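Structures for review follow.
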Structure 1
Amino acid sequence: MIPHGLTSEEFITCPDERYFLWVASLDWGWEEKGLHIFVELAKKHPEHRFVAYGFATRQKHVMERLVKETAHLNNFEYRSALLRGREHISAFCGATAFFMPTQPSIGESFGLTVVEALSKGVPVITSTAGAPAEILEIPGRHGIGAVGAACDTIEEYEAAMHHFSQRSLETTLHVQDFARKRYSHLVVVDKMLQFTLELLETNRGLLAV
């Protein structure tokens, strides 16, 4: 799947506000998008801040469970739904790293939020299920790479979290450059055009018939 690409307005540089970010609809459930992993990391690591955005319209019990399980955690903040616009940009822009630990039961066909995080210079910590590990160009799609990590176990998530526990300006610019060269709208349009022309050339005989 080829995304629509990101315009220059998406590439925003801002300081690390020292929190790990998780964003998804709570209607997916407690585990499908790896919410259980994110909460477990917060419980095990009070020295780090964790911020979660999400809202449930059908599975209200997931939202209730999230509130209940994190009520005693001083390092965890649940901020309900994350709306598109300034709040969305600000949430991603200030994160130390973005978590997308999607489970194999649903996988990820692409993961637009992965690319959006990268455009802000924010590394991404994901699972090995689906496309995000490919987007991050993780060797073997497992382990820690230059702009993120793909994990299976809670121990691997912890190692990745510690590896990306601070985001320097150098890291930010490197991650942004990675995203810009692959997912800016001009690059995406050019790749789509090349793909279309190659497809037409390959199937010229069929089209003539």
Structure 2
Amino acid sequence: MRIRRRIFIPMVTLTIVCCFAVLFATILLFNRELDSAVQDKVEVALNVVTHELDEMLAKSLLAALAMSSNQDLADALLANDHENAARTALALQIISGLDYCIIVDTNGIVIARTNDPGNTGDNISHLPHVKSALSGNAEAHIIQGPTIRLGTSAGAPVYNEHGEIIGAVTLGFMLNKQDFAYRLRDLTGCEISLFSDN
């Protein structure tokens, strides 16, 4: 009986220790695999978000370039006709399928804004895409503006018949709308949040 007890107690102890060691190793391995799977999912989601933003920037730039050559817009800028500029901006925005369209004069003063029609007269020449457009280049950027809290925006110069810049058109997509985050969540299977000032 004593020999049995002497063998039984160490065997039970050894078995319990081995079970705990196997359990601990399994938990560590499971956590490592889970972390790896989550990291892979986050990287895929990041690639999807980056691709979506790049697509939005490209669409905004293409639309800005197309709209900048619109003769009705050039005529409205030349005549300083704010009402006609606003109608043209709205029509161009609807045709392009973008979220907003803003028309500025040569000083960067807003003469028409489709996302906030009553809010004109402010100067947005400090925004990178507007500054670039007023210097003769078309560019697209992710911006934070006075009425667009976060968005993709492209600007392109508008020329008169003599090749002189008479203003600029700027347009793009709003990223601060919930629709964008929900669509990305559906695409990636991850919760997506966009932060400003970061």
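Taken together, the values in this text are just the output of simple stated rules run on the coordinates, not laboratory data. All of these numbers come straight from a predicted model, not from anything done at the bench. Cβ atoms are built from the backbone, for glycine too; each structure is taken alone.
Of the structures labelled 1, 2, which one yields 20, 18, 15 when semi-axes √(5λ) of the Cα gyration tensor in Å, for residues 68-179 alone is computed from its coordinates?
Value 20, 18, 15 for semi-axes √(5λ) of the Cα gyration tensor in Å, for residues 68-179 alone corresponds to 1 out of 1, 2.
Could you tell me which structure in 1, 2 was used to calculate relative contact order in percent (Cα under 8 Å, 6 or more apart) as 20?
Answer for the origin of the read-out: 2.
From which structure (1, 2) was helix-only ellipticity at 222 nm (-39500 (n - 2.57) for each DSSP H run of 4 or more, over all residues; to 500) calculated, if the value obtained is -19000?
Traced to structure 2.
State the single structure among 1, 2 that was used to calculate FRET efficiency 1/(1 + (r/R0)^6) of positions 12 and 164 (r between Cβ atoms, R0 = 41 Å, to 0.05), giving 0.00. Write out the running numbers ahead of the final one.
Details: 1: 1.00; 2: 0.00.
Working through the options, I get structure 2.
When mean count of other Cβ atoms within 10 Å over residues 100-107 is calculated for each of the structures 1, 2, which structure yields the highest value? Could the numbers behind the result be given before it?
On the way: 1: 17.9; 2: 21.8.
If we compare mean count of other Cβ atoms within 10 Å over residues 100-107 over 1, 2, the biggest value is for 2.
If we compute FRET efficiency 1/(1 + (r/R0)^6) of positions 36 and 140 (r between Cβ atoms, R0 = 41 Å, to 0.05) for structures 1, 2, which one ends up with the highest value?
When FRET efficiency 1/(1 + (r/R0)^6) of positions 36 and 140 (r between Cβ atoms, R0 = 41 Å, to 0.05) is calculated for 1, 2, structure 1 comes out on top.
When distance in nm of label points 7 Å out along Cα→Cβ at positions 20 and 60 is compared over structures 1, 2, which one is greatest? Can you show the working numbers first?
Values: 1: 3.1; 2: 5.9.
Comparing 1, 2, the top value of distance in nm of label points 7 Å out along Cα→Cβ at positions 20 and 60 belongs to 2.
Work out which structure the value 29.3, 112 belongs to, where Rg and Dmax of the Cα atoms in Å was derived from one of 1, 2.
Computed on structure 2.
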